[in-house]
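Please treat every number below as a calculation from the coordinates, not as lab data. Remember, it's a predicted structure, so these values are computed and weren't measured experimentally. Cβ atoms are built from the backbone, for glycine too; each structure is taken alone.
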Structure 1
Amino acid sequence: MAGVTDLPFRSLCKSFMTQGLDGGFNDTKEANTTQGLFVNQMITARAFVEENKKTMKLAQFGENESPRSIQLYGTEPISIREAVQKLLATEHVEHVDLNFGCPVPKVTKHGGGGALPYKQNLFREIIKSAVESANDEIPITVKFRMGIDDDHLTYLEAGKIAEEEGVSGISLHARTVKQLYSGQADWLAIRKLKEHIKTIPIFGNGDIWEADDAIKMMQMTNADGVVIGRGCLGRPWLFKQIAEAFSGRGISEFPTLGEVGETMITHAEAVVEWNGSQTALRTFRKHASWYLTGFAVGKEIRREIQQINSLDELASVIKNFDKELRLPVDAYRIPRSHTGGPKDVSLPEGWLENPHENFELSELAGQFASGG
């Protein structure tokens, strides 16, 4: 997720997954190997090829991080081709995921993101360029939504194209672009895609807020795995609980506010270490807000947590937590981060006239990226 899955957060999530797989309660700072795939932040292909300073920072990995997985956004086959080649040559990347799920108007109005799979020829050429550039050295996967709206569903055709062009797996966010993040994810669409695609794994995405959701999705859809998005924001222990559920063990309780505070400190320390400055804690504030979502901590603590500029200030706020406070059960599923929708989709003029026509995109289409 853009702006979220940096090295500190990826490492924290991995450590919780390891705890769940081991059946123990290891120090989250010690665990560094686990099953599962934790994807780096999404980067724009063109910006990476041009070595944009911010993009190059986003594309960095930890010294011992493995597998090295990154998500790539682009609208031009040539920039995708060059980006994959560069990633292989310079970053030792072990997996690339192509994102076609972004519903943001500034992206879709230029034909990018969730709008792009509607143009089947372009979609095919982009995937083909990535797979050919990978040259069987690393797997290429794709992620997309169900379609633009209920009248323009594309996921079955997009899935078949991806399969034909040699991708190693498909993730379906079971919402349309019009839905944004509203309503319920249509898990039955994941099942339909799984029935439609015979040779590669299908992963389901959408509304995995608790470990039980992951189990239910697998049972309902026969998917090969689940993709966690907003559900882990402020809840990195969700990976531990999912690992426990998949291992057939009892699911551990949601942590107390005191335990949440300890995790916040661990996370914040890693943010400072990775960025080399305590000013980076400004980017941690959104995480702090997500950690506290649903807890009855009061307005004063919420205000203070959004003003932290140092680890000492964070520790001072956390010191005033009610350590034994637990999250109400009905608060587990409160959305964090992206919300909103449904909303009519902004598209280039004439975009929906013919899904098979070649359509020349604006140069702006390849310059934006967001989550999906």
Structure 2
Amino acid sequence: MLQIGTIILRERQRMNITQETLAAHCQVTKASVSKWEKGQSYPDITLLPKLAAYFDITVDELLHYEQEISKQTIQDLYNDFSQKFGKAPFSQVFEEVENQVKTHYHHPSLLLQMSVLMLNHYQLAEDSASILNKITQWLERIRQVSDDVWVLRQVNSLQASVALMQENPQKTLELLDGVIQPSIGDELVLATAYEQVGNTEEATRAIQVMMYQSVLQLVGSSPIYLRLTASKHASFNETIRRIDGLIDLYELKNLHPNMCIQFYVSVAQAAAKEQNRELLYCYLTKYVDVCIYNLWPIALRGDDYFYLLEDWLEQLDLGKNSLRNDEIIKQSILEFMEAPFFETYQRDEEMRALKKKLQWGLEGK
């Protein structure tokens, strides 16, 4: 559909000018501008260059004709590109991604998910820095075209992550300044409201989602905490004990195996650095076993305890599917065992046996 009215409204608000000001510039009435913005009429064709120049955009951008694109279509595009990255040359697939972005340059949801896509695959590029710069451009574009609070929060978080990847931690700190605030507890209020109107299932779902995310955040924060406490052996060992307990208690190897993998990887790295072979091979064994027996098929899921998660997971922007192609994931799993911090252990019999088990175990997955 023709989006000119929406674009005029957006650009006018961006420039913080009134309808009267724009009308005076175009030598039309305020009522005419109001009708443009409401989609009740279009500007005269002779005004288009004048409007575009005033807003500092091209006439093509002003007239941008954009087909509606559904959430399911965006998911399908993401999954299609993700699969292609595992099979076709990076430059070829990225060109297709860019074409989609150009076609839907006013669609914040597509821009957001294509940014997530490239953050998960930029390392495949010969010039990864240029891809990060492109992602930054897309995220800035979202800030221009969207006023959705949740979308803009995600944009801010992604920009902070990109800044870290660009080795600019100061930018990350600026973007996330003030993020650490006490939890408001909206989920508890929501669940109580559902309970009071007699909707027990939705009340239960709200609590399950809150508990699920809280457990994942706790386990997900452990790799950084292990790094920070590596020199404090009591805290380091206690963190391992507690996270192992959570993994067993909530059966996370089946519920969210990737979260377990990140924890096992962190412990193994720390153990290698400290030359603690017993701890190293204990957690490399856990890593190999989860990668073989629990990870596949890769998808977000609930279980017998979190039995109301499915609908909520389906409603996520990218659904339950993996963010990367299976073949790329297998490659990264195998490459971890060859990481530089394991160099001095490569001739160990235990290391060779685990690598062989992992390679054979991933066959056919």
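Hey, log10 I(q)/I(0) by the Debye sum over Cα atoms at q = 0.14, 0.15 Å⁻¹ derived from one of 1, 2 reads -1.35, -1.46; which structure?
Working: 1: -1.24, -1.40; 2: -1.35, -1.46.
Source structure: 2.
Using distance in nm of label points 7 Å out along Cα→Cβ at positions 46 and 166, single out the structure from 1, 2 with the greatest value.
Details: 1: 2.7; 2: 4.5.
Result for distance in nm of label points 7 Å out along Cα→Cβ at positions 46 and 166 over 1, 2: largest is 2.
Of the structures 1, 2, report the one carrying the highest value of distance in nm of label points 7 Å out along Cα→Cβ at positions 198 and 350. Don't skip to the end; give the middle numbers.
Working: 1: 3.9; 2: 6.1.
Largest value of distance in nm of label points 7 Å out along Cα→Cβ at positions 198 and 350: 2.
Going by volume of the Cα convex hull per residue in Å³, for residues 38-85 alone, which of structures 1, 2 comes out largest?
When volume of the Cα convex hull per residue in Å³, for residues 38-85 alone is computed for each of 1, 2, structure 2 gives the biggest number.
Taking relative contact order in percent (Cα under 8 Å, 6 or more apart) for each of 1, 2, which is largest? List each step's numbers first, then the result.
Working: 1: 21; 2: 13.
Between 1, 2, the highest calculated value is found for 1.
If you rank structures 1, 2 by mean count of other Cβ atoms within 10 Å over residues 102-109, which sits at the top with the largest value?
Details: 1: 21.6; 2: 17.4.
Structure 1 comes out on top.
Which of 1, 2 yields 0.95 for FRET efficiency 1/(1 + (r/R0)^6) of positions 142 and 206 (r between Cβ atoms, R0 = 25 Å, to 0.05), as computed? Intermediate values should be presented prior to the final figure.
Working: 1: 0.95; 2: 0.35.
Label of the originating structure: 1.
Among the shown structures 1, 2, from which was the value -11500 of helix-only ellipticity at 222 nm (-39500 (n - 2.57) for each DSSP H run of 4 or more, over all residues; to 500) calculated?
Numbers: 1: -11500; 2: -21000.
Corresponding structure: 1.
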